[in-house]
1. One of 1, 2 was used to compute distance in nm of label points 7 Å out along Cα→Cβ at positions 82 and 186, and the result was 1.0. Which label is that?
2. Out of 1, 2, which one gives 35, 17, 16 for semi-axes √(5λ) of the Cα gyration tensor in Å as computed from the coordinates?
3. Looking at structures 1, 2, which one was helix-only ellipticity at 222 nm (-39500 (n - 2.57) for each DSSP H run of 4 or more, over all residues; to 500) calculated from, given that it came out as -9000?
4. Out of 1, 2, choose the structure whose coordinates give relative contact order in percent (Cα under 8 Å, 6 or more apart) equal to 29 when calculated.
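Values quoted throughout were computed directly from the atomic coordinates according to the rules given, and no laboratory measurement underlies them. Owing to the predicted nature of the structure, the values given are computational and were not obtained by experimental measurement. Cβ atoms are built from the backbone, for glycine too; each structure is taken alone.
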Structure 1
Amino acid sequence: MASQVSTNPPPRRALVVVDVQNDYDGGNLAIQHPPFGDSLRNVARAMDAAATAGIPVVVVRQLAPAESPIFAKGSHGADLHPEIARRPHAHLVEKTLPSAFTGTDLAAWLSSHAIQTLTVVGYMTHNCILSTIVHAVHMGFQVEFLADAAGSVPYANSAGHASAADIHRVVGVVLQSRFAAVLHTGAWIEGLASDRLPERDTIHASHQRALALEAV
């Protein structure tokens, strides 16, 4: 029996490029995992693929007061990375808080362009990416996260210490369990022509799978 060919149009996506700024490239908040150069190349690949596919690109930039050690307004560190600045985008969002939706016109812009699905890349996985994705899901968007086009830094504070690799990995697992379909850039590019979105998991299934692994 021949397989049926879907006549549904591909989902209406926007690629949201979050805070790919110079402070992350060896600056005062240098990304450690995955290595910045590797993740930057994947961000660029995603932007180029989006342009080819007619997917609008939204570029987001974090700004802080002039005295801030990171992303100080008017500083080199706050500028978009040259690889992002030289590529076209449909909309620019400037923000002061982690979520790209808070205090910005992003939601209105997405609504005016009938966007249903957000593909999120950039920095940092555990801060602005996480905040933006959770916010998007609460607003009713479908979300994809390209884990190899993002990155983290290590933290140490009164709650403990975590490496950049651990933070990036754990946040990815948590996002896949409920908030976003987590995949790599190559797989996303291959699936752009499809009318099917990559699947995110569920909390219950993720938990049961972990219990089975831990019982071995």
Structure 2
Amino acid sequence: MASPPKRVITQDRLRSAVQNLLLETDWSEITVQHVSGCAGVSIGTFYNYYDSKDDALADVRQSLSLLIKKDLNSLLSTQTTVEARISMLLKYFINVLNTKPTWANYFYKADHFSERLEGGLVSILEPLVLESVLSQKGHVTDARMTALFIENGFFPLLKSCHHQHLSISDEQATQIVIVALSSLGLSGDTLFKAASMLCPVTPLAALPQSIYELENSQTGYV
């Protein structure tokens, strides 16, 4: 197999450098000098690829978001009911907190999901809320507002647990899903059955990852 072009290799080093720094430092404290130094390139070389450090972050966020969403789509497709898919979605990110320390650092050192996941959790959750309404299971009038309500309660909880080095138990995860599904108007056995489901740990490799290798490999939930 032919080696990738030098430009691809250099950009991959910059992307890996951004990931490394995100795992260790608040983004507000990171400079272009930090990124270029970590990647082993000059500042001038950095600007051949990105206009700013935020441009570099956006590139990494988009690439890793594609990986996460591919993983999630594979996982959610294993469930036949919308309430089960919502349960799996929320428990996926709880599993990240509990079992994937580098991914937990990546997500929960941020202030919002949207800083690390393109479009935020709402981009995945809103269509599921709408599906629940159209199937006459959910009883809300504004799918986006409901999705934002869930996300804006869910993320701070995960961030706080990560900051305090706390895990979320299966019982607590079930309670979180019960609250989320209740906000859609679900109740009874349907709610409790979905909320009690266990989400398998996903096979995502630890960060930092070579985005070039990810884009040229088969990744996702197994």
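1. Details: 1: 2.8; 2: 1.0.
Only structure 2 yields this read-out.
2. Working: 1: 28, 23, 16; 2: 35, 17, 16.
Traced to structure 2.
3. Values: 1: -9000; 2: -20500.
Label of the originating structure: 1.
4. Working: 1: 24; 2: 29.
That value comes from structure 2.
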